[in-house]
Structure formats: C-alpha cells, structure tokens
Structure I
Amino acid sequence: MKLLDIGVLSQQSGVAPSTLRYYEEIGLIRSVGRHGLRRQFDTQALTQLALISLGKMAGFSLGDIKGMFATDGTPQLPRAELRLRADALDEQIRDLTRLRDALRHVAECPAESHMECPKFKRLMHFASRTATRGRA
C-alpha cells in the first residue's frame, strides 16, 4: 500500500495541512500511521478529499459530508439528498439568472428614474420576497 506524507497529500489535493489535520480531528479522513511526527495517509484520502470539496461546493456542511462516508472511508452517497440539493441549485440558478437579467436591464434602462421602470419594480418585489422567504 502506497502511503502519502501529509505534505504530499496537501500538495496533490490542494488542501492545506492544517485543514487535513482538522478533517482528521473531526473524522472526515483518517491517517494510517506516522513517519516520525508526520502523518501518513493512504491514497484513498485523495478520493475522500475530492468528494469533500465537491460536497462543500454543493453546499453540504462538513457534518453532512461526514455522513456520506462509511466507517472504512468508502463513499456512501445519499442519492435522494443529492437530488434534493440539485433541485435547490436549479431554483437558485433560476433566481440568479432572473436577478442578473434584471440588473443588466436596470443598468441600461432608459427610464428617467428607476422607480418608473416596471422591471426595476419587479426586481425590488423579487428581492423583498426572497428576503422574506430567507427568514422563514
């Protein structure tokens, strides 16, 4: 079994050694030994770190991500949860697309006052609705 020193793992994964130590502390990854004072990891840690990064990008908490690994570190991805997260991202993309389009319109709007622009008024309505939904 090939082992990776914490420095090599950090370099290959792009994850800082301090973060690797933290991930080990909270049980996301596991070192398999030490060479002197330096932690050693098996190559599976690279896969785990890639999945952790992907999970963080998708908005999962580290606690959620920890639950996506079996005790031996192999991935156990919850398909239903992933579908729900993908649906939420679709909704966020739609909202952000509308926001982008409205902002571009407002930036180019020929109305004398933005308060006279129907699109700007819809943008304000959307913002207030989104803020209200976020508090619920």
Structure II
Amino acid sequence: MQPILAPHVRTFVDCLTDLPVQPSSVWLIGSQASGRAQAGSDTDLLVFGPPGLIDAIRATLSQPHGIDCMVLVNGDDFEDPWQEKGGSLSRWRWALKSATEAQYEGNKFIADEPGGSLGQFETRQERAIRIWSS
C-alpha cells in the first residue's frame, strides 16, 4: 500500500522526477515510512540515481522545507545536496524485501530529558517504501 504523502512532498518528488538527470527511484524512509511520525515530523527521502543527479538537484532545486533528501552518489554512499549529512547503505545494512519495500538499521538519538543534549543512540529496524520509480 502506497503511503499518503503531504502535498509539498508530492510536489518535491515531481520536481525531482522532472530533472534532466532523473532518479531511478525515490524511497520514503524514517518515521513516515515506519509509522512513527508525529505532528511536525519531517519527511525523509532516499533518492537513487545516475552520476550527475546530485549536481542537477543542487543547480535546479532549492532546499525543501520539512524534507530531508539523501541522494545516492555511488553504489553505497549518500549525501544531502544542501546539508553536511550523509551515510552509506552498507552501514545501514540496507536490504530489499520486495520491489517496493526495504529494511535497514536506523539510529535515533534518545534524549535523557525533553530537549536535552544528553542521552544515547538507539538502533532499530526501519522500513523503507518505494514511492516512485522510472
């Protein structure tokens, strides 16, 4: 079952897929995909595509509000086009479950008290849902 995306997220995905260098697939990850989203939760996307996609995104699109967009820049590493954020699928232990669903290990910071800077990271199994493919 396809998740219901907020209009601004759908618009952003449409802009991604209209670029001259198109993604091969766009995945919803994080709390929206795992069913833990709360009011005010952002939307996390993982975008797969050919070389040059991240440059096309930077040259054409502005950083979207309320969306974290990670773009795979080679077979394993990904980065956010606008922020100093990145990671790797192998570190996440990314595993396809089907053509439309994947599983990975996510790390979430759990503060000792609300808004606090002390706490610990918790590793948990996360779900990813393909929301667009070429």
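A value of 15 was derived for relative contact order in percent (Cα under 8 Å, 6 or more apart); which structure in I, II was it taken from? Only one of I, II returns 15 for relative contact order in percent (Cα under 8 Å, 6 or more apart), namely I. Consider the structures I, II: one of them gives -5000 for helix-only ellipticity at 222 nm (-39500 (n - 2.57) for each DSSP H run of 4 or more, over all residues; to 500) as calculated from the coordinates. Say which. It traces back to II. Computing mean count of other Cβ atoms within 10 Å over residues 53-60 across structures I, II gives 16.6 for structure II. A value of 2, 9, 15, 14, 11, 9, 9, 8, 8, 7, 5, 3, 2, 1, 0 for P(r) over Cα pairs in 5 Å bins from 0, in percent, calculated from one of I, II, originates in structure I. When distance in nm of label points 7 Å out along Cα→Cβ at positions 37 and 125 is calculated for each of structures I, II, structure I gives the greatest result.
Read-outs throughout are calculated quantities, based only on the coordinates presented, and are distinct from any laboratory measurement. Computed from a predicted structure; not experimentally measured. Cβ atoms are built from the backbone, for glycine too; each structure is taken alone.
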